[in-house]
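Next up: some structures, all given as structure tokens.
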Structure I
Amino acid sequence: MGGPSGELLAALQTSVSDVAGSFRIERTTPVAGGCVHRSFILEGGGRKYFAKINERSQFDSFAAEAEGLAALAAAGARVPAPLCRGQAHEHAFLVLEHLELRGNGDYAALGRSLAAVHSVHGAAFGWHRDNYIGRTAQLNRRSASWSDFWREARLGPQLELARKNRLGRDLVGKGERLAEALPRLLSEHAPAASLLHGDLWSGNAGFLAGGAPVLFDPAVYWGDREADLAMTELFGGFPQAFYAAYAEVAPLAQGYAVRKTLYNLYHVLNHANLFGGGYAAQAKAMIERLLAELR
């Protein structure tokens, strides 16, 4: 797949110029790694920006991402600052500050940074708008009850997608039993509504040259901070220094090991609905483990 079209380059150039001063794109370099959008580094006049591009229908996902980054920044996290977004014919785009990131750095600082983000609390669970978890719409209707929110905005929608995608009647049936039992499973847990990154696996965090941590690609909402911690363990995990530093600031409550499975079930179901493969079997096994906790 080639680079941006001439019309799209002109729109990007104009949009950046409007907010950051005259900018002429001299070079575009594709960036690998994303599974939802195409990404490029835009260079010109000694300046660099990071651009994400997709179909015009994805414009709302860029608006949600920019808003999420701004929320994390307001909570003290280092993020690539959103610069501008727009549409050009059949395309939508988001332009961000370009940061030279590496895969390793000060994980203890990352743990402390996340704890600081989680110390920011909202009045209810959810968010003032829906957003996206990968390519999937993420519902965020506000609720005063954490178990209700997790059933209605997280587990329920994924189970409905699983039914439509024919991932198995046994998986869906057991998942619905679990969803109805959430008040019991979470009966002794009363989390605050913390600001969450929402999609925090190792691929959505990086480090500047000096080791300072950076968060990106969020799916923010107000929720149980353990949901963020759980996802950091789902796809490989972070080094122990991250967890130790986080716990020093904000220790986890008893029962986290069980809730971790519940929270990660949402992401495994989402992967099953998006990619199929072995994720459905993994989700079913997680559901069965959680149901066993209720016996």
Structure II
Amino acid sequence: MPPPLSYPALKLVLEYLEAKKRYHITSRNSALQKIDKIIPLHVRDLEIWSDCVYVDNLSYATGFQHLFSSWETDEELQELLKIHEAKEELVKKYLEARPNILVNCVGFYYVKSYKQVPVKLNLITNTLVTIGCSNFSNLLPIIDSRSCPLKKLKLFQDRLIYVDHPVVNTTEDVIFQFDGENELIKGIEKLHRKKLSIHNVGYENVDAVKIIKDWIKNGREIGTEYLLSFSFDFWMRRMLRDLKNEFDEFENDLEGINVRFLDREPRFLIPMSPTSKIIIYGTEIQSKNGTVYQLVLKVVSTDE
């Protein structure tokens, strides 16, 4: 009989074992259960809904109670439901017993607050994604402060949001995608990020004039670049018209910049400081989903 694994070896095996396998193995061994709680749980993807949580291929779900009443005359089915609910509770206890879970990517789906999450979790993550969650800051109590600064933040919104938040300002890579055509992203002009991408922009989602005015007034670091991507060139052309109405005196052909500019649309060069200037132009790029029209707002050195 081979000798048992030493604690360091056992720790290494358990720590990087996929969540479902680890749960099934440790739940059948009382000795492993004692050390399992102190060994970090590594997860690739964790999805959170208001009635369920998916931890890679391990899941916990609620909402079975209504089935009891509809099947109350079938004793066999009712017994199966009770067994299933008991198993779900064991998964919940297992996840809640972790002091923290190390996750590559946490996704929240249509959850309005961390209080709606059916499992009490403490997550350390690299990437945070929210879809239809209105105010992402209401979800942050679940995210351990050791996660910050995040490597990536992706906010997919369908209604008004206010984005001037420390997490947005400190995250390495931030992407907004806004599905409400006429809803404004508030606070974007106050951000002091070097890079920002906004996808599926509609005409009234972003106030580009307000962004540029704040850059002129308060300055931005050289290399700051905001990329506003539009599915329809009509929206971008309207935004360029607004910029022209406000900054007409700074219209410039931007000669010497190696970019394929959008034909017959205005481009701008706006002084910001003795050492920096703002360039603005529209371009057309090809993505995996087809043609995208992109408005570029960028701070460059006056030497360029």
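Every number here is computed from the coordinates shown, using simple stated rules; none is lab data. This structure is a prediction, so every number in the text was calculated from the model and none was measured. Cβ atoms are built from the backbone, for glycine too; each structure is taken alone.
A value of 6.1 was derived for distance in nm of label points 7 Å out along Cα→Cβ at positions 26 and 266; which structure in I, II was it taken from? Going label by label, the one that fits is II. Once relative contact order in percent (Cα under 8 Å, 6 or more apart) is computed for every structure in I, II, the highest value turns out to be that of I. Here distance in nm of label points 7 Å out along Cα→Cβ at positions 18 and 58 was calculated and came to 2.1; which of the structures I, II was it taken from? Structure I accounts for this read-out. Out of I, II, which one gives 65, 44, 33 for Cα extents along the principal axes in Å as computed from the coordinates? Structure of origin is I.
Work out the source of 19, 55, 24, 2 here, i.e. which of I, II gives that when P(r) over Cα pairs in 10 Å bins from 0, in percent, for residues 106-185 alone is computed. It was calculated from structure II. Can you spot which of I, II the value 1.09 was calculated from, given it is Rg/Rh (Cα atoms, Kirkwood Rh), for residues 10-89 alone? Label of the source structure: II.
Here distance in nm of label points 7 Å out along Cα→Cβ at positions 178 and 274 was calculated and came to 1.8; which of the structures I, II was it taken from? Display every interim value, and only then the final one.
Details: I: 1.8; II: 3.7.
The correct label is I.
Upon calculation of helix-only ellipticity at 222 nm (-39500 (n - 2.57) for each DSSP H run of 4 or more, over all residues; to 500) from the atomic coordinates, which of the structures I, II produces -8000? Value -8000 for helix-only ellipticity at 222 nm (-39500 (n - 2.57) for each DSSP H run of 4 or more, over all residues; to 500) corresponds to II out of I, II.
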